[in-house]
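Each value in this text was obtained by applying a stated rule to the coordinates, not by laboratory testing. Note that the coordinates shown come from a computational prediction; the quantities given were computed from them, not determined experimentally. Cβ atoms are built from the backbone, for glycine too; each structure is taken alone.
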Structure I
Amino acid sequence: MADTIDDKTQTELEAAAFRRLVQHLRERTDVQNIDLMNLAGFCRNCLSNWYQDAAAGKGIAIDKMAARESIYGMPYAEWQAKYQKEASPEQQKAFAEAQKSHKH
């Protein structure tokens, strides 16, 4: 079935999946970025960087904070103040270990 999907439809499906992922992350404010990084190797900030990179690839200039607002659904500083918690020593240790093997 997937081989019968044209490029335009494929792009539309991927865009819909991306929008659903972003909406899910907006709703799951209890999930901290450090947890996402530790478990999946990416976080909301990574998504905003990828969004910014994609725009740049199309010749569209989007600054870092505007890209983050696209992902967070609000200004980044507001999200941090409302939802970001101090990372525990365990989270910080897991993050440091994960970064040793993470390729940027």
Structure II
Amino acid sequence: MRLETRRERAARLKRQRRSALAGMAIAVVVVIALGVVLWKGKAGLAEKNKDYQNQITELQSQIDDENDRSKELSEYEKYVKTKKFVEEIAKNKFGLIYPDELVFKPNNK
């Protein structure tokens, strides 16, 4: 086994320090790069979240409108089943009247 000289030992320690510093520098660069990537990703997700919230609001508005329309159609369905509706359709579309009903027509001259 051969012993190293002072000069060889100093050179080896110098190489080890350089290697350690290079490793630390690479680690710092990697950590900074990951931080930037995560920050940009977070910004993108925040923007998507805002878009999704707007979309949720719009869809909720549409749901409310459709629920109102459904109520109106339900009320109209009840009205269609009444005698009053049948009378209106018979008078307006078919010109029918009750046998004892009098109709006055304007005199056009």
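Quick check on the output: -29500 is helix-only ellipticity at 222 nm (-39500 (n - 2.57) for each DSSP H run of 4 or more, over all residues; to 500), derived from one of I, II. Which one produced it? It was calculated from structure II.
Assuming 3.7 is distance in nm of label points 7 Å out along Cα→Cβ at positions 3 and 67 as calculated from a single structure, say which of I, II it is.
Details: I: 3.7; II: 9.1.
Value 3.7 for distance in nm of label points 7 Å out along Cα→Cβ at positions 3 and 67 corresponds to I out of I, II.
Out of I, II, choose the structure whose coordinates give distance in nm of label points 7 Å out along Cα→Cβ at positions 11 and 43 equal to 4.9 when calculated. Spell out each step's value before the answer.
Values: I: 3.2; II: 4.9.
Only structure II yields this read-out.
Looking across I, II, the calculation of Rg/Rh (Cα atoms, Kirkwood Rh) that yields 1.03 traces back to I. Computing distance in nm of label points 7 Å out along Cα→Cβ at positions 27 and 75 gives 7.3 for which of I, II? Only structure II yields this read-out.
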